[in-house]
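Q: Next up: some structures, all given as structure tokens.
Read-outs throughout are calculated quantities, based only on the coordinates presented, and are distinct from any laboratory measurement. Predicted, not measured: the structure shown is a model, and the values here were computed from it. Cβ atoms are built from the backbone, for glycine too; each structure is taken alone.
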Structure I
Amino acid sequence: MVSRIGFGAAPIGLLETERAEATRLLNLLLDRGVNLVDTAAGYRGSEETIGAAISHRRDEFVLVSKCGYAVGDLAGEPWSAQLVAATIDRSLRLLQTDRLDVMLLHSCPLETLREGTALGALVRAREQGKIRFAGYSGDNEAAEWAAAHPEIAVIQTSVNIVDQVNIDRVLPVCRAHDVGVMAKRPIANAAWKDLAEQRGTYATYAKPYTERLALLGLDPSAILRGASGRAAWLELAMRFTLSFPEVATAIVGTTSLANAEANIALAAKGPLAPEQVAAVRDAFAAARRLHPAQDWSGQT
């Protein structure tokens with residue numbers, strides 16, 4: 001069982017968070033009942049930071065990482081059995097643990113998934129006791145295909161106010177095959193911010209979402225009837241993602257203790273009312289009709 005929100009560790013790696021600050025954040029989250037930590041071999045420094053900060057509390061949380069891309073000086077071609085196996089061993093060492101609860105193939109192309117070598121390497125690691133469950137992180141047709149595969153137990157895919165295609169395409173397949181769903185980017189990379197406010201790599205990640213949000217014409221204050229400003233956007237985004245019963249947990253990344261506390265409080269408010277969900281879904285559908293040249297696909 002996992003908490004309604006999980007911690008996404010990309011920011012503590014990609015934004016080069018100080019180790020002491022990350023340690024305080026991770027322990028605060030565990031103390032507040034957030035029991036899922038999601039990282040990746042490609043989030044430079046994050047696995048090592050997590051291992052140093054909370055490996056002594058290993059039995060208190062579900063640990064997820066991702067693999068497939070070339071990392072550091074590890075031998076093997078991307079998506080090869082050699083590289084996947086080596087990356088898993090590296091993750092275990094850096095995270096200071098004897099098992100990963102979930103290892104996800106990190107945005108593996110559909111043709112590579114179908115070929116089977118990378119997924120086969122995950123299955124072997126599972127048989128060896130190094131991972132408990134094999135999964136896939138990605139979107140669109142690849143996530144849809146992976147969710148129906150008998151060896152896939154977990155899907156991580158984009159679900160948020162400006163990224164809705166996986167709601168119709170991937171979530172039903174997960175439900176039909178009893179696959180756990182981790183929603184990534186649940187607050188849409190804070191697309192309501194000016195891009196100049198986004199830090200580092202996140203300015204690039206946020207740009208397509210910022211463009212989409214401008215076309216949706218949403219008024220979060222009108223939908224929520226109470227909150228206003230950025231607080232309204234954050235609440236609308238978080239609670240929208242958590243409104244879909246297939247979503248077991250929503251992965252939120254932050255480097256701020258205050259933001260972590262705010263995210264926990266918003267998750268505790270529960271899902272939006274059906275009519276509120278419908279308002280967001282209708283705005284997305286209308287924007288797709290009116291702006292067909294815009295890319296509306298799931299953002300890998």
Structure II
Amino acid sequence: MHNKKEWASGYLFILPSLILLIILVFYPLFMTFIYSFYDMSLVSNRYLGWEAYQKLFQNPKLYLIFKNSLTWTILVVFFQCLLGLGSALILQQTFVGNAFLRGLVILPWVMPGVIAGMAWRLIYDPHLGLLNHYLQILGIVDRPLTWLSSPNMALYAVIFTAIWKGFPFSTIMYLAGLQGVPSELYEAAEIDGANEVKQFFHITIPSMKPIITVTLLLTFIWTFNYFELVYVMTGGGPAESSHIFPTYIYDLAFKRFRFGDASRFAVVDFLFLLIFSLFYVRTTFKSEENL
């Protein structure tokens with residue numbers, strides 16, 4: 001009887017959270033899945049069934065958005081990892097101004113995405129931007145480049161900004177991981193004659209493998225579903241060349257009012273993210289079991 005009361009009180013405490021989860025997460029997901037079977041807009045509400053998904057997979061826009069999303073995610077995650085690990089190795093060292101530099105490095109990450117996007121729009125501006133100004137001074141280019149107005153450059157310009165903004169998170173994660181590597185391993189390696197390069201590949205990387213894996217999966221999920229930076233800087237343009245799933249879904253739903261098409265793209269986006277989320281959960285549980 002006492003155990004039943006404890007169970008009942010426990011469920012009572014989590015009931016408000018469950019209600020919010022159902023209203024804000026599960027119900028919208030369910031309705032999005034239902035809407036995806038309709039040709040739904042301001043002027044139409046026709047049921048298509050599975051034919052809707054047949055049309056979706058015949059739509060060349062799906063493959064363009066998928067290609068853009070993968071290009072965006074892979075490049076951003078790879079270089080965030082690379083810069084994060086490099087800066088963590090530097091910040092682990094003891095030198096004058098280390099604490100100040102650690103605080104400086106984290107600034108891009110804590111900056112709101114909208115502000116970062118607006119600032120970099122000014123930097124990339126072909127007439128007022130500092131980037132073109134200094135590239136011309138250095139003789140790298142002979143005329144201003146339209147970074148955000150060119151279909152061939154817009155996505156990569158935003159990728160560069162996303163790398164700059166997001167790498168401090170990887171830095172923090174890897175710095176915490178470096179602190180946890182036992183110093184005795186390095187001392188033993190020095191006695192055996194291993195140089196710093198061998199210590200890095202045979203001690204540092206293997207010891208940090210769980211943290212690196214979790215960080216990569218987490219940043220992959222975040223980056224694939226990132227919205228504000230791309231939308232503020234390019235709005236998905238020019239000619240939809242920089243659209244990724246979140247921005248294209250928003251564009252379909254709230255600018256063109258094609259709710260059925262937006263729902264189908266959202267379902268594909270959700271299923272793709274679900275796979276990586278399951279990988280993340282599985283990896284996290286494995287890491288906890290190894291502790």
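Q: Of the structures labelled I, II, one was used to calculate relative contact order in percent (Cα under 8 Å, 6 or more apart), giving 18. Name it. Mind showing how you got there, number by number?
A: Details: I: 18; II: 28.
Working through the options, I get structure I.
Q: Upon calculation of helix-only ellipticity at 222 nm (-39500 (n - 2.57) for each DSSP H run of 4 or more, over all residues; to 500) from the atomic coordinates, which of the structures I, II produces -23000? List each step's numbers first, then the result.
A: Details: I: -13500; II: -23000.
Source structure: II.
Q: Ranked by distance in nm of label points 7 Å out along Cα→Cβ at positions 111 and 279, which of I, II sits at the highest value? If you can, show how the numbers build up before the last one.
A: On the way: I: 4.5; II: 3.0.
Structure I gives the largest value of distance in nm of label points 7 Å out along Cα→Cβ at positions 111 and 279 among I, II.
Q: If we compute mean projected area of the Cα convex hull in nm² for structures I, II, which one ends up with the highest value?
A: Working: I: 14.7; II: 23.7.
Evaluating mean projected area of the Cα convex hull in nm² on every structure, the highest lands on II.
Q: A value of 12.1 was derived for Kirkwood radius over Cα pairs in Å, for residues 63-102 alone; which structure in I, II was it taken from?
A: Numbers: I: 10.2; II: 12.1.
Of the options listed, only II reproduces it.
Q: Suppose distance in nm of label points 7 Å out along Cα→Cβ at positions 79 and 223 works out to 1.0; of I, II, which structure was it derived from? The partial results should precede the final answer.
A: Values: I: 3.5; II: 1.0.
Structure of origin is II.
Q: By the measure mean count of other Cβ atoms within 10 Å over residues 95-102, tell me the structure among I, II with the highest figure.
A: Working: I: 18.2; II: 10.4.
Comparing I, II, the top value of mean count of other Cβ atoms within 10 Å over residues 95-102 belongs to I.
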